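Just so you know, all these numbers are worked out from the coordinates, no wet-lab data involved. What you see is a predicted model, and the numbers here were worked out from it, not measured in a lab. Cβ atoms are built from the backbone, for glycine too; each structure is taken alone.
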Structure 1
Amino acid sequence: MSLQQKLEDLLRETRGTFGIAVKNLQTGEEASINADRLFQLASVFKIPILATLYRDVEAGKQTLEQRITITETDNVPGSTILASLDWGVELTMKDLAMLMIIVSDNVATDVLLKMIGVQNVDSYMKQLGLENTFINHSCWELLSLCVGMEPHPYSPEIYAQFFTREFDEENIVFKADKRGNVSTATEMSRLVEMIANEQLLTKTSTDGMMDILGRQQFKNRLPQLLPSQAKVAHKTGTLPPGFTISENTTIGSIVNDVGIVYMPKDKGAFTIAVLSQGNPSVADGERMIARIARTAYDHFMM
């Protein structure tokens, strides 16, 4: 049975809507489902940010060693690390990139975006031929839109107001609108392939990006059901975020994971992008992504 048929059969078991793109980089075999449909990226948009940062470093516009002071005005909901530290801490651009990817820290992400520019990320994706990838918002802007707020500059009052609001399922974020941060499984899989195959930048930059992606700490999706011999470099994305405001939200969860799986026994590697929406819960989405990854892995290991 083809991988395409296996994945189609698997998706009959879920209530969510999935976009899948899988490609074996050694044999060229591919499978795709809803792969050209737009989905909200959630924190997967941090892969384009990472690529743009390293592009700017190679161009001499940024340096990974540059130190940046993190202040309270940088605070964003969804900071996994930085908001727990004392304000005034100094971190390098590389430190921020690491936190952005491996623990999806939103403060680190938005500080980097202030340095490189949101539109710079979007234009770089277009230069790479990723015409259906749209990056228009920082984390703070995206989260503000989620609850129907204008993304005003930080103040303690504005920050507190965020946590009094309900998620708005009619806003552009949950509609996967081109005015948000959206892409397709095809294009995210392609981006990871270009990064891994040194088609974007030098070997030094490629190794740097892949090292960061390989240190991902959230392992309940692509890696969850894979054997320990398989190595995964990837980035997850989730909306509504883990700090859900309302216990009664009815919005179907957006649950994503995009990366590359390195197989043992000289079987090579495969890229895999799984974007989804309408999951009954984050856990449901995570289980399906894990099963999709395992199905692809077992197929390619035959």
Structure 2
Amino acid sequence: MARATLAGFFETHDKVIEITLSAVSGSSPRDGGTSMFVARDGLFGTIGGGQLEYMVIDEARSMLSRSVEVRDMNVPLGPEIGQCCGGRVAVSLRLATASIREAALEKEQADETALPHVYLLGAGHVGRALADFFQHMPVRCILIDQRKAELALSTADVERRLSVMPEQDISQAPAGSAFIVLTHDHALDFLLASVAIQRGDAAYVGMIGSKTKRARFTSWCNDFCDGLSVASLICPIGAGGSRDKRPSVIAAQVAAEVITVLTSEPAAASAPKGADEPSALDDPLVRQRHVRKGRI
């Protein structure tokens, strides 16, 4: 998606300046290496917004009007520019030549290919609300349901997949995927959650429901899945914040929970623990971060 958008941007703007944070020290809105592109009447990307970005955009457009191809800036992120990050950034501004454009498109393609997959198993109220959030996230989101009518209600810019056997979609998903189980049927929820857990390589497995539903699922796994451990399962999902049960609120909390797992470095959890001292790996969210990183 981003690659196609950038390609369209390049096609409609013959003169473009690439802005890159070539070096960052201290606190900064974005990391070193972050780039954006500026045309006389358009933008693609961001280096973090705020006064820094406004100032650099003005400089890029000034370069275009003066036919300047190269400019380097060193900017303190302090009161001098009305920003209080406290760091300093080196900014490289270059006329986007054909080779720069090609490299940028290749990077966008590589970034898209590497996006983690998020599978929403159920297109009910919460599933559709989650799709609305994930369409704006750096993930590839797949909304799956057996019911064509429910899928049709989603207007989110995500993949919508009609599937009569969603357990196969789970089995065929790439390693490091996130699975959020929220179908219209508890028995189907149990089947799909068990298949996701059995993979052993999921970044996140969550199932909508209560502590009682989790207990029943645990009992079901003991009876029908050879005692499959449910330690890695998140259920209830999004339970760390508000108790509001409106679909949009639940979806906001779950989306935050999943994105935290997909984008955060795992907490240090390898230090020896005493016999009575709980390990950080006892927390399912921490454990799933380690699974995603291949550490356990």
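Tabulated data for the structure shown
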read-out: Ranking 1, 2 by distance in nm of label points 7 Å out along Cα→Cβ at positions 88 and 144, the structure that comes out highest; value: 2
read-out: Which of 1, 2 leads on mean count of other Cβ atoms within 10 Å over residues 152-159, largest value; value: 2
read-out: Label whose coordinates, when relative contact order in percent (Cα under 8 Å, 6 or more apart) is calculated, return 26 (choices 1, 2); value: 1
read-out: Structure with the greatest value (metric mean count of other Cβ atoms within 10 Å over residues 40-47, set 1, 2); value: 1
read-out: Origin of the derived value 0.95 (FRET efficiency 1/(1 + (r/R0)^6) of positions 136 and 168 (r between Cβ atoms, R0 = 30 Å, to 0.05); candidates 1, 2); value: 1
read-out: Parent structure of the calculated result 21.8, given that Kirkwood radius over Cα pairs in Å is the read-out and 1, 2 the choices; value: 2
read-out: At a computed 5.6 (distance in nm of label points 7 Å out along Cα→Cβ at positions 8 and 160), which of 1, 2; value: 1
